[in-house]
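Heads up, there are several structures right after this.
Bear in mind that the values in this text are calculations on the coordinates, not laboratory data. Predicted model only: the values in this text are computed from it and were never measured. Cβ atoms are built from the backbone, for glycine too; each structure is taken alone.
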Structure I
Amino acid sequence: MMNDILLAIPARGGSKRLARKNLLAIDGKPMIAHTIEAAQQSKLAADVYVCTEDDEIADVAGQYGAQVFRIPAEMAEDNISSTTPCLALYDHLLAQGAHIEYLFNLQPSSPLRTADDITGSLARIREANADYLVSVTPIDPHYFHWALLEKEGDWAMYFGSEFLRERLYLPDVYRPNGAIKLARAAKLRETGHYFGKNLSVYEMPEERSVHVATRFDFLCVQGIISAKKD
């Protein structure tokens with residue numbers, strides 16, 4: 001285990017599109033437990049921290065062996081980045097004398113992410129000598145080909161003619177999937193986000209990249225887990 005790695009899981013209780021999603025049962029355990037266990041199994045740090053304002057989430061986190069960092073309610077509002085509680089935890093640990101080089105933000109809404117994904121992303125940021133890393137998933141570039149936007153009642157291609165080509169001639173494109181955000185902690189403290197200069201990526205397949213925001217996403221995760229058991 002490395003004492004310069006901070007594994008932080010920001011988990012607020014007030015999700016709007018899918019109520020109490022971090023506590024919904026997936027494969028017999030609360031959704032947040034899947035992220036806690038993956039972080040523990042990575043063996044990158046002695047402790048895994050859950051940042052939350054919610055009593056029930058705090059209780060569940062403790063049951064699964066995570067350390068709980070309580071945040072104020074205003075730090076768990078919809079308009080607050082998940083990076084904010086992670087940085088608050090970082091500042092708290094620094095004040096206690098900790099030395100932290102890398103800070104992970106592992107959102108519990110990505111329950112299919114594995115311990116290997118976590119360790120692989122750390123290896124990748126080090127190999128690339130990067131300051132920031134986000135996990136990504138390949139997407140069909142035709143999403144950009146057909147993207148439309150309405151402006152003052154007139155519909156037009158969002159990207160103009162840039163992507164109006166056959167698939168064979170379109171570039172490879174990726175989406176950040178929300179499963180892993182990683183940065184050199186000092187750099188993250190400067191920018192406040194994970195998309196600064198000297199950014200690298202860690203690629204994950206679609207079947208491990210579902211980000212649970214809606215009931216549909218939740219059902220997709222359940223279906224993927226069930227299919228693996230068949």
Structure II
Amino acid sequence: MGGTAVPPLKFLIIFGDHMKIGILQTGHAPEELQPTSGEYDAMFRRLLDGQGFTFETFFVVDGEFPAGIDAADGWLITGSKHGAYEDHAWIPPLEDLIRAIHAAKKPLVGICFGHQIIAQALGGKVVKYDGGWSVGHTEYMLDGAPVSLNAWHQDQVVDLPPEACVVGESDFCKHAFLAYGDHIWTSQPHPEFSSDFVEGLLNTRGKGVLPEDQLQAVAANLNAPNDSSRIAQSIADFFKKVRT
């Protein structure tokens with residue numbers, strides 16, 4: 001994912017014990033699932049637990065923004081039920097924030113909607129894909145190696161920003177993982193989504209939206225092993241690595 005692994009001691013010298021990650025939350029988990037799954041920010045806190053990070057969440061979907069890009073050492077943008085191309089008051093200031101983070105070369109990770117809004121903010125194009133949905137256990141190639149993650153999306157990045165490099169893809173999604181220099185890394189699938197949460201989404205947001213045969217196929221494959229823990233470590237290493 002760009003760069004070499006950072007020795008833990010070097011990380012400690014630079015960041016101390018608590019590198020602060022600002023979570024820019026761009027949607028809300030279904031209310032029916034929150035008692036067991038928590039909000040989207042809670043899923044990322046669990047995903048990156050034990051890595052020495054502290055977190056602060058900004059509910060940008062509700063108009064809550066950080067004072068500036070230095071409010072955190074690194075940034076993470078969550079998924080959302082909204083489209084990056086939709087007309088919401090919070091999207092233009094989020095794009096401005098993304099461009100400021102990019103200009104300062106602070107580390108930034110985007111997942112699903114985060115992947116899409118970063119691409120859009122930096123000159124790419126996101127559309128509602130006419131080929132349908134990618135949902136549940138999905139196989140990708142990432143940095144030349146196979147990886148399995150849970151997906152939940154119809155929207156896709158179809159035109160790349162000038163600085164984007166494709167580092168992973170699937171048959172369904174050709175721009176599934178993108179890197180911008182060594183300071184932005186984005187993923188269309190969801191390493192933070194557990195199989196239980198995907199099952200909950202099938203019941204709360206899938207019925208009537210996904211074709212019945214796809215619903216059944218996803219449900220039948222819920223417990224297939226995935227590489228969330230591997231991607232979690234990669235994201236942690238990405239945040240921690242030394243940048244010149």
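Annotations
- Structure (I, II) behind the derived value 17.1 of Kirkwood radius over Cα pairs in Å, for residues 74-209 alone: I
- Highest-scoring label, criterion being Cα Rg over 2.2 N^0.38 Å, among I, II: I
- Largest in distance in nm of label points 7 Å out along Cα→Cβ at positions 90 and 122 among the labelled structures I, II is structure II.
- Relative contact order in percent (Cα under 8 Å, 6 or more apart) derived as 24 - corresponding label from I, II: I
- When mean count of other Cβ atoms within 10 Å over residues 34-41 is calculated for each of structures I, II, structure I comes out greatest.
- Of the structures I, II, the one that 0.9 was derived from, the read-out being distance in nm of label points 7 Å out along Cα→Cβ at positions 106 and 202: I
- Origin of the value 1.5, where distance in nm of label points 7 Å out along Cα→Cβ at positions 162 and 178 was derived from one of I, II: II
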